[in-house]
Structure 1
Amino acid sequence: MPDFSLEVVFIALSLMIAIFVMIESTLLERNGGKLLLKNSTFMFISLSTSAWMMVACLAWYFLDLVGLGLVVAMVYPLYGLLGLVYSAMLMRGIEVDDPAEVALPKQYLSFCKSFGLVYSILCLTALLESVGLIQI
């Protein structure tokens, strides 16, 4: 019987967040890079993916993560930091009067989608490792 500890739950929820990252970037891409402020699904996903930065940091510190589970906790805050730097570089020099009119560049959305895909594979592998179905 697999062990469903807090560590396993964190990794499983991280997999869900990885899928949310891909959905969020796809929705943004379909809307020309502009935020979907009236779409409750988008707002829920966006809030979840943003809040997960703090959750991942807390999990990294408080949970007894080992192997790929530890990597799952370390990588998400790193993605947030690198994403912030990358988006700032891409948006440098662009003047916007209304924040609702900001359109995120396609390069940034591709970065997010790529991260979501790689992170989901990492989370799935870490989940299988943590329940003892694979050994790495």
Structure 2
Amino acid sequence: MTSVQGITFEARPSAALTQLLCLVVLAGALAPWPTSLPLAARACLSAGALAVGLWRVRRYRQPALAAVQWHPEGAWVAIDPHGAIHAAEPRDARVVGEWVFLRLFWHKGRATLVLGPDNMDADTLRILRIRLGP
């Protein structure tokens, strides 16, 4: 039997989720057009949905963490983009198929990570799914 090893992974945004979010933003921007609202109201609603949606997608593409480490004894470490190391605590974790949704909290921050096959190698993702699974 092999000993359990810790894992370290980068907190890269998922390209598949980014594309899905852009599609949802586009659908939200187009939603007012088939209504009977005045043209100016439809244009304002569309522009507002597009602006807020793209701003949120842009924030998702700039993660609050550079990397995350899980040690075999159960400790989590969050490394921010400036290289500062924080002891982190996972508050919520969901495993849905091949995807892992992980919310980490530390002293002065938090981050939600969406980890899937397109932004994490298969072995690390498998170990993380086993660790966080039901």
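Quick note: the coordinates plus some simple rules give every number you see, no bench work behind them. In this text, all values refer to a predicted model and were calculated from it rather than measured experimentally. Cβ atoms are built from the backbone, for glycine too; each structure is taken alone.
Points to keep in mind about this one:
- Each of the structures 1, 2 was assessed by distance in nm of label points 7 Å out along Cα→Cβ at positions 47 and 71; the largest value belongs to 2.
- Winner on mean count of other Cβ atoms within 10 Å over residues 55-62 once structures 1, 2 are ranked, highest first: 1
- Structure from which 1.5 was derived, distance in nm of label points 7 Å out along Cα→Cβ at positions 7 and 111, options 1, 2: 2
- With FRET efficiency 1/(1 + (r/R0)^6) of positions 39 and 87 (r between Cβ atoms, R0 = 30 Å, to 0.05) derived as 0.90, matching label from 1, 2: 1
- Which of 1, 2 yields 31, 14, 13 [semi-axes √(5λ) of the Cα gyration tensor in Å, calculated]: 1
- For FRET efficiency 1/(1 + (r/R0)^6) of positions 31 and 79 (r between Cβ atoms, R0 = 41 Å, to 0.05) computed as 0.55, the structure of 1, 2 it came from: 2
- Cα Rg over 2.2 N^0.38 Å, for residues 23-94 alone from the coordinates reads 1.78; which among 1, 2: 2
- If helix-only ellipticity at 222 nm (-39500 (n - 2.57) for each DSSP H run of 4 or more, over all residues; to 500) is computed and equals -25000, the structure in 1, 2: 1
- Structure from which 23 was derived, relative contact order in percent (Cα under 8 Å, 6 or more apart), options 1, 2: 2
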